[in-house]
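What follows is a set of structures to go through.
Nothing in this text is a laboratory measurement; each read-out follows from the coordinates by a stated rule. Owing to the predicted nature of the structure, the values given are computational and were not obtained by experimental measurement. Cβ atoms are built from the backbone, for glycine too; each structure is taken alone.
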Structure P
Amino acid sequence: MSEESKELTGEELGNKLLQAVKEMRAGKVARATKIAPNEVAVARLKTGLSQSQFAQALHISARTLQEWEQGRRKPSGAAKALIHIAFRHPEIIKEELQVDG
């Protein structure tokens, strides 16, 4: 039986947990997960608009935008073209919001 597969006593487990907490406090994290925003979120961020403002400017629901940004759904057709425009020319999307508003 390997050392890793043996069961830990309560004291050993407590010591391991204590050591882990000390390492976290010292900034020694075992792993960090970073999630890069997708192209829809990046386009919105370039405009400086909130999700609800960006959705309003694109004439879509905030829920649809959230689905796109979280990667559960993807924009297609005209929406994809609008996202591309928002990415390259964020000022146009902000202008659209002001015209509609």
Structure Q
Amino acid sequence: MASTKRVKKPESNEALGLKLLQSVREMKARNFARVTEVAPNEVALARQGTGMSQAEFAAALSISKRTLQEWEQGRRAPSGAAQALIRIASKYPKVVREALA
């Protein structure tokens, strides 16, 4: 016995256009289907506390901006020495900004 697969018929251009218009109306009304909020991690909070940009903070730690981005996004973890500097930056952002900038 052969199985039959159902093939979905493509929507008409008019139906597709109406769906797109409805989507635009929902976006303008800020009716989003899903909202994702990401809490900053310890590295991002430490950097933000110093008021430094990613480039400035990375330079202060003698690392690449890309490495800092990896840490802030949780894809990589800082080494022990870097973790210590980040904890210091969290506690004493003004001192770190003055000393490392």
Structure R
Amino acid sequence: MNSNLTSYISYMDKIIKSKKRVDYDKVKDNHLVMINFFQYERLVHLIVIMFYVLFTILFIYISISLSLFLIIAVIMLLFLIFYVIFYFKLEKNISYMYGQYEKIIKK
């Protein structure tokens, strides 16, 4: 997912910076479709992360009384940290795509 997004962003940067004649109406329409696609991905990941946070909190709460669940809670907490980092990278890249859209409109 992240590799698709970063490759698309670099592709759009090349189009925006190019000196060649480009049909910016088609580029703009295509870019809006891709923004909508990645917004959907962002929504799905937000829902997943919310459920993952709920389950992590549940396992931490259960681990207070049963120490066996402490190991699972720690593992889930580590995965949650990396997942939040992934989500914020996704969010940052989609925000960058909004800026690209503004540049396309100006051309």
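Calculated for structures P, Q, R, percent of Cα pairs over 25 Å apart is largest in Q. With distance in nm of label points 7 Å out along Cα→Cβ at positions 38 and 62 derived from the coordinates and found to be 3.7, which of P, Q, R does the value describe? Considering all the candidates, the number was obtained from R.
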